[in-house]
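Undergrad: Heads up, there are several structures right after this.
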Structure I
Amino acid sequence: HQDVPFEVLVERLNPTRSLAHHPLVQVLLAWQNFAGHDNSAPAAGLALGDLQVTQVPVDTRTARTDLSFSLAEHFTEAGEPAGVSGTVEFRTDVFDESSVVVLVGRLRAVLVAMTADPRARLSSIEVLEVEERARLDEMGNRAVLRAPAPIPVSVPESFAHQVTRTPEAVAVSFEGRSLTYRELDEAANRVAHLLSGHGAGPGQCVALMLERSAHAIVAILGVLKTGAAYLPIDPAHPAARIAFMLTDAAPIAALTTADLHPRLDGYAVTVLDVDDPAI
């Protein structure tokens, strides 16, 4: 777009070039939803002075990406929505026509389901047809397919099980320092108790500004044990980016080291030092 031109994006990312596919994206979705972009209501928009604009479809017989969807919303002469249409471009050396027709059908099914119930979970939307689902049922393990979904287990729960199984096994090793699962659990518990005293819990987040280290693992696990989420902040980020993240996420506390503490000065957040002997 106007703020990030495509040429600048390519220059900054410097992707590995390939003659087999587009270096940045392989699937493209374009959406046109402004009045007057098509012939359905030429008076509704797209005014170019005294010029009369008529859209002319062009068949280039080339594909910029492996797969490209171009969808457009149509309007009546009164400017009211009048449906959506679209076109698909695809590379014939990657897809055949029958495969693209199937993909279009799946996209349409998803759009119909989403518009019928905007509150539905994405995971609940069925993209397979009844015959396809039956074929998978025949090919797969029926017992597994019909078994209830496993009960979700949190990271702290999974970690606690591992601590019970192998308490003295090495859990973290970094630059000559190692922590067993028991030691890591004890250190993370101390961090969790410290953070809980500052209001950390479900629905809250804690900022972490740490270099790669064993301390970082202890801090992450400690935050998760409180039920809060952690906000990782790369110390290499510019000050403006750090300021935006802290303002936008509004963490109840921040964990860092003594060396990085000055990077967090001036913000309305409680700063805690992971090098504290109490931790």
Structure II
Amino acid sequence: MKKTLGETIKFIRTSKNISQKEICMDVISRSALVKIESDKTVPTARTLEFILQQLGVEQEEFTLVRNNFELTTRQQLLQKFNNINTSIRIKQWLTLKNEMNHYLQNQSDPVIKEYLAIVKALIIIETEDDYKKASEHVSPIWERISKNDVWFIDDIQLLTCIFFMFDNQVALTISQRLLKQTEKYLHMDNIKRIQANTLMNISTLYLNKQDYSSALDFIDQTIHTAKNYEYYTLLLFAKGTKGILHCLEHKANIGIPLIKDSLRLLKALDQLDIAKALEKDVNTYVAIDIQS
């Protein structure tokens, strides 16, 4: 059973052998802390922040401890979403769709509702290749966020997942704002993957516009970012895409080896679905024989 807020504070404090006096300092009274730990009073946000600082825990860890060191159902769903790092893992998306629907039957959660809309859109893209139909599911998300001057991490992550579903001009508008909004979060670890995936998607947008020079510029940025952050699957896919771009610029002698090497290494890493996606892109954009 989930601990109360007061029980969690007391559990962490006693587990760390921290006295009430050490927590209180001269900021809050011991009697106030006793009331908080016994759930007779609810601390203000400022007081709770101070107590967590004295305990040496962040809000995220506090929530985990409060839930007996287990993720909540909501956190599990968001973690699963974040761990599925490509739209082509269709079986995982279908499973997650069912889990989110089940969760929303008993919970009113606008955040999960938006993530479910993205999952539905990604499934449509993979099974029907209908970007217009997919964008209808996620248009309300863009309409909501576009009105805001400041985007937060969750806004950035949502848009990273959907901007390529819109027509090229809208997608490029979103992506330009998206990259600018990530600048203030560059010190955070999870922004790295968001940044890398965004660069990859922008390159694809330029590829579809047949602006191969811009596409190569962004694919090089993707490769550089993926290499720095050790995202090897994305690195290999990006190198394969660079090979496609070289082929489109009539440099097959450079492009084909890049494609072949990327496919070979993806298969060696057992990233078969990613390799299949790269092969599909080869057939779509250049239709060359890479087996010989």
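Undergrad: Say we calculate mean count of other Cβ atoms within 10 Å over residues 240-247 for every structure; which of I, II gives the highest result?
TA: Across I, II, mean count of other Cβ atoms within 10 Å over residues 240-247 peaks for II.
Undergrad: Given a computed value of -23500 for helix-only ellipticity at 222 nm (-39500 (n - 2.57) for each DSSP H run of 4 or more, over all residues; to 500), which structure among I, II does it belong to? It would help to have the intermediate numbers written out before the result.
TA: Numbers: I: -10500; II: -23500.
Considering all the candidates, the number was obtained from II.
Undergrad: Comparing distance in nm of label points 7 Å out along Cα→Cβ at positions 32 and 56 across structures I, II, which is largest?
TA: If we compare distance in nm of label points 7 Å out along Cα→Cβ at positions 32 and 56 over I, II, the biggest value is for II.
Undergrad: Using distance in nm of label points 7 Å out along Cα→Cβ at positions 96 and 192 for the comparison, can you identify which of I, II gives the largest number?
TA: Numbers: I: 5.5; II: 2.1.
Largest value of distance in nm of label points 7 Å out along Cα→Cβ at positions 96 and 192: I.
Undergrad: A value of 14.8 was computed for mean count of other Cβ atoms within 10 Å over residues 128-135; which of I, II is the source structure?
TA: Only structure II yields this read-out.
No lab work stands behind these numbers, since they all come straight from the coordinates. Because the structure is a prediction, the values reported are computed rather than measured. Cβ atoms are built from the backbone, for glycine too; each structure is taken alone.
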